[in-house]
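Asks: Okay, got some structures for you below.
Rule-based calculations on the coordinates, nothing more; no lab input. Bear in mind that the values here come from a model prediction, so they are computed numbers and not experimental data. Cβ atoms are built from the backbone, for glycine too; each structure is taken alone.
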Structure 1
Amino acid sequence: MKIYKLKTDPKLPHHYIIAVSIHSAETAIEKAGKYFLKYRPIYFHNDEIEKLRDVTMLAQDKLFPTSQYEALDIYGMKQKVVSLSMMKVAAKVNMCTLHHFSSQYEMDEEWFTLFVDQANSIKSMKEKLYDSRIRY
């Protein structure tokens, strides 16, 4: 998952990454096998993607050697990268899938919870959830 490689669209500046899991057979019968939002969305903006691109260029600069850690600190992106990295690790360990969404407007966590719940019963929502999956 390389956020800096995302193609940005000025019409869709708001980005979210969520983790989705499936209830196990050990849960209540009505929940078993259904999708649910495991980890709340991590929000980032097109501007932050541009900063991550700059971080990558600075960390690879031969003229002015800069470590990736220093470059992240310079651009103020250290906390965001740590959050995204930890989400990726947590998703792998807990057998979740990660999904990326872009939007023209900011969305709240409740929207994602409803969207994932609807994917259990509405085929078009399930397809959108599948299409948004990040394969890492």
Structure 2
Amino acid sequence: MQKKIIAPRVREGTAEWYKDHFANTNAGVVFMLESLPELYKRAMLEIKGKFSHGELLLIVDVYNATILTPGMPMLDAQVSDGIALDHLDGKWEVDGEILIEKIADLTSYQKAVLEIWANGYWYAQPGKELRDLEKYVRGLL
């Protein structure tokens, strides 16, 4: 299998963390980048079935025009703000308090994965239309 060269730039503290946990920074970054897709799939299987159709639509809606911040998953805050400020619970006909409780019950990794999933809907390949939202959400029901 051919490997693709990429060169991520990370904060000094992040590079030091990799040095502390792996033979060297590159080995750590390669391990993490290669592991993430499989870990993501596993977390998605853990999340599957926990949220209703409307709740998933609300979560995707919240991430429209949102930029993810590395190391700071904001799913709880994003959803809370979407409900309080934009009344997305009414738009998607869900109980906002129950949704917030469901999110609180997730592990920090599951929250990060759900945030990546929701944000990912908005990033279709250049020149392509957005994905089918109903089909996208159905995958987690």
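Asks: One of 1, 2 was used to calculate FRET efficiency 1/(1 + (r/R0)^6) of positions 40 and 64 (r between Cβ atoms, R0 = 35 Å, to 0.05), giving 0.95; which?
Replies: It must be structure 2, since only it matches.
Asks: Another question, if that's okay. One of 1, 2 was used to compute FRET efficiency 1/(1 + (r/R0)^6) of positions 56 and 120 (r between Cβ atoms, R0 = 30 Å, to 0.05), and the answer was 0.20. Which one was it? Kindly include the intermediate steps, with their values, before the conclusion.
Replies: Values: 1: 0.20; 2: 1.00.
Derived from the structure labelled 1.
Asks: Matching task: -19000 is the computed value of helix-only ellipticity at 222 nm (-39500 (n - 2.57) for each DSSP H run of 4 or more, over all residues; to 500). Pick the structure from 1, 2.
Replies: Values: 1: -12500; 2: -19000.
Going through each structure in turn, the value belongs to 2.
Asks: To test your reading of the models, identify which of 1, 2 gives 0.15 for FRET efficiency 1/(1 + (r/R0)^6) of positions 32 and 96 (r between Cβ atoms, R0 = 25 Å, to 0.05) when calculated. Show your work: numbers first, answer last.
Replies: Values: 1: 0.90; 2: 0.15.
Derived from 2, not from the others.
Asks: Then there's this: Please state which of the structures 1, 2 yields 32, 17, 11 when semi-axes √(5λ) of the Cα gyration tensor in Å is computed from it.
Replies: Among 1, 2, the structure yielding 32, 17, 11 for semi-axes √(5λ) of the Cα gyration tensor in Å is 1.
Asks: Let me ask something additional. Assign the value 3.5, calculated as distance in nm of label points 7 Å out along Cα→Cβ at positions 80 and 128, to the correct structure from 1, 2. Could the numbers behind the result be given before it?
Replies: Numbers: 1: 2.5; 2: 3.5.
The structure behind it is 2.
Asks: If Rg and Dmax of the Cα atoms in Å, for residues 8-47 alone comes out at 12.1, 34 when worked out from the coordinates, which of 1, 2 was used?
Replies: 2
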